[in-house]
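Taken together, the values in this text are just the output of simple stated rules run on the coordinates, not laboratory data. These figures come from a predicted structure and were not determined experimentally. Cβ atoms are built from the backbone, for glycine too; each structure is taken alone.
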Structure 1
Amino acid sequence: MYHFIQKLHSGWAYLALLLLLIAVVNAILGFTSKKDFTAKDRKIALFALIGTHTQLLIGLILYFVSPLGLSVLGQMSNADYRLTSLEHPLINLIAIALITIGWSKHKKLINSEAKFKTFAIFYGLGLVLILSRIPWKLWF
């Protein structure tokens, strides 16, 4: 069961990162070109939100069944254990919270420029945080 969830978490990460990258690039292009915010733009951001939340749920399940998750939390002197049991989950929770805040904030905005700017900032920060704490040694 653990190996299946681990492979699912690793595989889904590619999709979630791709969706998030597309949403950030779309928001930056929309903001800089001053185009109108359309239903297509909203769907791109929504798919990125859904992709990252799905990744979070898979990751939470993995955290509790993995030998590198909760069970090694007390061994903070080991950098690999610290990354997988503390830094990766905590930073990614913060990143997904930022993405969720960006989604919530855009709904209250009327101006297209402000919507694109909100997505660019919050989704962009989320993407940077996620990329900063990927356990690259375990992923490839």
Structure 2
Amino acid sequence: MENLLPCPECGGQPKLSSLEPEYQNMKYFCGVHVACGDWKKTEALAAVDWNKRVQEYKDALQRIKTPGTPEFLEIQGNLKAYVCCEDCGYMTDTMTMKDLIFKLSMDGGYIVSDKNGGYFSQCPKCGSEKLSLETT
């Protein structure tokens, strides 16, 4: 039988669960995490299904953490943030990052991330490059 991967959330070993004996269906779950999945006819098929779900979960987490992926951008775009200018005091309300970037561009400014996790900006009011980005 296939070696079972540990739960990607808690590190626990999955346990086999089965429906009533007349159904003869089973699946692995850790009790809380990665518990979805189809009921399988054999323990071996349940093990394959568990490992597949664990790998899919790990892959999804990796996409969320990788800059530039659609999943990463979706999460970043929904963060709440605001900007203020250190030179003139220009300040926005707190809003999603998507809305904030749009507002800045409509007001004549910008804030753009660089490849190193930083950003460069221009204040729409005074043209300063000293916009501070704050997430909430």
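One of 1, 2 was used to compute FRET efficiency 1/(1 + (r/R0)^6) of positions 65 and 89 (r between Cβ atoms, R0 = 30 Å, to 0.05), and the result was 0.25. Which label is that?
Source structure: 2.
State the single structure among 1, 2 that was used to calculate relative contact order in percent (Cα under 8 Å, 6 or more apart), giving 15.
Details: 1: 32; 2: 15.
Value 15 for relative contact order in percent (Cα under 8 Å, 6 or more apart) corresponds to 2 out of 1, 2.
Tell me which structure, out of 1, 2, gives -10000 once helix-only ellipticity at 222 nm (-39500 (n - 2.57) for each DSSP H run of 4 or more, over all residues; to 500) is calculated. Walk me through the numbers before you get to the answer.
Working: 1: -26500; 2: -10000.
Going label by label, the one that fits is 2.
Suppose distance in nm of label points 7 Å out along Cα→Cβ at positions 41 and 121 works out to 6.1; of 1, 2, which structure was it derived from?
Values: 1: 1.6; 2: 6.1.
Source structure: 2.
One of 1, 2 was used to compute log10 I(q)/I(0) by the Debye sum over Cα atoms at q = 0.13, 0.16, 0.17 Å⁻¹, for residues 25-80 alone, and the result was -0.57, -0.65, -0.68. Which label is that?
Numbers: 1: -0.57, -0.65, -0.68; 2: -0.45, -0.59, -0.62.
Clearly, the read-out refers to 1.
In terms of Kirkwood radius over Cα pairs in Å, which of structures 1, 2 is highest?
Sorting by Kirkwood radius over Cα pairs in Å in descending order puts 2 first.
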